[in-house]
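See the structures that follow.
Quick note: the coordinates plus some simple rules give every number you see, no bench work behind them. All values derive from a computational prediction rather than experimental measurement. Cβ atoms are built from the backbone, for glycine too; each structure is taken alone.
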Structure 1
Amino acid sequence: MSRQKGFEAESKACAYLQAQHFEIIERNFFCKYGEIDIIALKNKILHFIEVKSGKGFEPIYAITPSKIAKIIKTIDFYLLRYDPMTTYCIDALIIKDNQIELIENITY
């Protein structure tokens, strides 16, 4: 996916999340371990959200075990800088054919 399409998908994702009463804390958090597309807060739980979009295929399959491992390392780095005791979950937000689906707790 091009960087522009990725940015557009993340912008749609943020609008969707805000409509669902999430507070967007940060977008595109980068560190040496990887990237988190969106970090959002809802009901005192920090949500680390991986955004995937596409047409003609199932975007969820782009979230591989190695991608999840990178996400977890990145979350650990983020939490060490802010608050290691924060309650959090890892979510996927899938955009396919203009439909949006939030899948919470993808690692459980």
Structure 2
Amino acid sequence: MTDFTLSDLETIVAARAASDDASSYTAKLAAKGIGHVAKKLGEEATETVIAAISEDDERLASEAADLLYHLLVALNLRKVPLSAVMAELGRRTTQTGLQEKAGRSAG
């Protein structure tokens, strides 16, 4: 088990996205803007779904890692902290999933 967290990744993504390091994939990705990053996020989501259905666990873990990474890049570009996402998840756990979902569609 690793002690590496999504918060750790968020910190790394923020530092690299703000850099002008030509060798940083994150810097190059961020420089292309939210539209490009969102497209990559969608591609990674699709690849994760495919892996969940028809690949082994190792491949699913790899694709899930790509998905989480690209999500954190998108959040960074939109200046939405991971803590906001975690707070929303925490809020949702105060009720059943069906209650929470019903509340979203009512709004």
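Out of 1, 2, which one gives -10500 for helix-only ellipticity at 222 nm (-39500 (n - 2.57) for each DSSP H run of 4 or more, over all residues; to 500) as computed from the coordinates? So the calculation was done on 1. Each of structures 1, 2 was scored by distance in nm of label points 7 Å out along Cα→Cβ at positions 14 and 86; the highest score is held by 1.
The value 4.2 for distance in nm of label points 7 Å out along Cα→Cβ at positions 62 and 94 was derived from one model only; which of 1, 2 is it?
Numbers: 1: 1.3; 2: 4.2.
Computing distance in nm of label points 7 Å out along Cα→Cβ at positions 62 and 94 on every structure in 1, 2 gives 4.2 only for 2.
When distance in nm of label points 7 Å out along Cα→Cβ at positions 22 and 38 is calculated for each of the structures 1, 2, the largest result comes from 2.
With Kirkwood radius over Cα pairs in Å computed over the structures 1, 2, the top value is the one for 2, the highest of the group.
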